[in-house]
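**Student:** Multiple structures follow.
Since every read-out is calculated from the coordinates, none of them should be taken as a lab result. Quantities reported herein were computed from a predicted structural model and do not represent experimental measurements. Cβ atoms are built from the backbone, for glycine too; each structure is taken alone.
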Structure 1
Amino acid sequence: MVQLIKTMLLILTTLFPVVNPLGGAPIFLSLTHYYSEEDRKLLSRRIAMNGFILLIVSYLIGTYILAFFGISLSVVQVGGGLVVIHAAWAMLNDNDEESVSRQEASRSVELTGLSRKAFYPLTLPLTVGPGTISVAITLGANGPHRGLPLLYAIIGALIGSVLIAASIFLCYSFADQIAKVLGATGMSVIMRLTSFLLLCIGVQILWNGVSALLKSLPALNG
């Protein structure tokens, strides 16, 4: 039971700042302002479901997928860390533009194909991007791999992912109300704070990957 709570809290505290549904709400609103409120709620529900699937699949079988393609977890950490750092730095320094992936998302959104747009670009990379996936894979790789602790870890990951998906749905569904309550200044402050936290997370992910690669050098040379 301790493992269940530990995994659930780890999922929430680690992935929630990276997913950042509150910070993504104004971006989602700006990309879907021409949709009706009903359509936005439908999109929010589908994005939340897609995000849940991406998170739990990355956590449970992400390492096996990497092994199939011959990619080490350390390389994923380095790549994911760089992606997170780039996105966070762009959000910190750009006043009117988002990261490159979100610019592509903005250009791709149209009034047709809600189901297709709900996954790309609104789920990937707008909500659950490469950085989030790499973090989820890392958490899954570092968790228990056998016995009862594994079962509890899976249940904890499921609960944590459901809670994150629920937060995505709530923040995106009520993005217009959140923007009205907080105002432009409040939303800007939240985005800056979460961007800085995201930058720190990206540096930590990058450092973990670089450290693991450096430690492997003697073995390769020996």
Structure 2
Amino acid sequence: MTVSAYDAFAGWYEQWADWPTSLFGYARHLLPDRLVGQRVLDVACGHGRLSRDLRAAQAEVVGVDISSELINKAWASTPSGDTCVSFQQADVADVDAWWDGTPFDGAACEMALMDIADLDGAIRAVATVLRPGGWFVASMVHPCFPGNDAGLSSWPPEEGYSHEGHWTSANHNPEGVRIRLGSYHRTLATYANTLIRHGFAIQAIAEPSDTLPQFLALGCRRQATEVR
């Protein structure tokens, strides 16, 4: 079983990340108006925040996360007997490890793309499991603008926006996730080009209304053929 960095912090993270999901907040319009009966993949589902919102909207949900501890917490918060939501511990990029071959109508990723080391593999996996025309929405820490209320950048403080890679910071939020687990900074172009390379058309972008938005959400559709 793969050990995730989040395993050691799962209890803390469940309590810390207790705010409403962005994809059912400022970015709700990126999701289909009606989710009833849709089969939806929750990419890097963590302890199941977004999965619960999707299930409340009557979607059928499969959540996948690399952290076994977070998956255990997701199961623990799921009503017994609800067969329309399930969780699997796996690297989402390893499709053979978790996918049963049934296509998904849509996929969503709540504040997690910047935590995934293999972005290309994750996006390729989403494209693989979606039906043609299926939707994909993802929210993330804004790659372009300051990453917290103190106005510090969303990229390595000692480097700059163009410097991609993993980084940690004790200054962004001493009580938060970046000091404990860090983040993978990528430029907006890298996110967009990765999606395009795997056959997604970006249809809409959402940002919270703020002087400088801390977050970003992308709404995409899988095209019939993959672009390489």
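**Student:** For mean count of other Cβ atoms within 10 Å over residues 59-66, which of 1, 2 scores largest?
**Tutor:** Biggest value here belongs to 2.
**Student:** Rank structures 1, 2 by distance in nm of label points 7 Å out along Cα→Cβ at positions 51 and 115 and report only the one at the top, that is, the highest.
**Tutor:** By distance in nm of label points 7 Å out along Cα→Cβ at positions 51 and 115, the leading structure of 1, 2 is 1.
**Student:** Looking at relative contact order in percent (Cα under 8 Å, 6 or more apart), point out which structure of 1, 2 has the largest value.
**Tutor:** Comparing 1, 2 by relative contact order in percent (Cα under 8 Å, 6 or more apart), the maximum is at 1.
**Student:** Assign the value 22.9, calculated as mean count of other Cβ atoms within 10 Å over residues 19-26, to the correct structure from 1, 2.
**Tutor:** Answer for the origin of the read-out: 1.
**Student:** Now, a different point. If helix-only ellipticity at 222 nm (-39500 (n - 2.57) for each DSSP H run of 4 or more, over all residues; to 500) is computed to be -29000, which of 1, 2 is the source?
**Tutor:** For helix-only ellipticity at 222 nm (-39500 (n - 2.57) for each DSSP H run of 4 or more, over all residues; to 500), the value -29000 is produced by structure 1.
**Student:** Of structures 1, 2, which gives 0.99 when Rg/Rh (Cα atoms, Kirkwood Rh) is computed from the coordinates?
**Tutor:** 1
**Student:** In addition: Which one of 1, 2 has distance in nm of label points 7 Å out along Cα→Cβ at positions 147 and 179, as calculated from the coordinates, equal to 5.2?
**Tutor:** Matching structure: 1.
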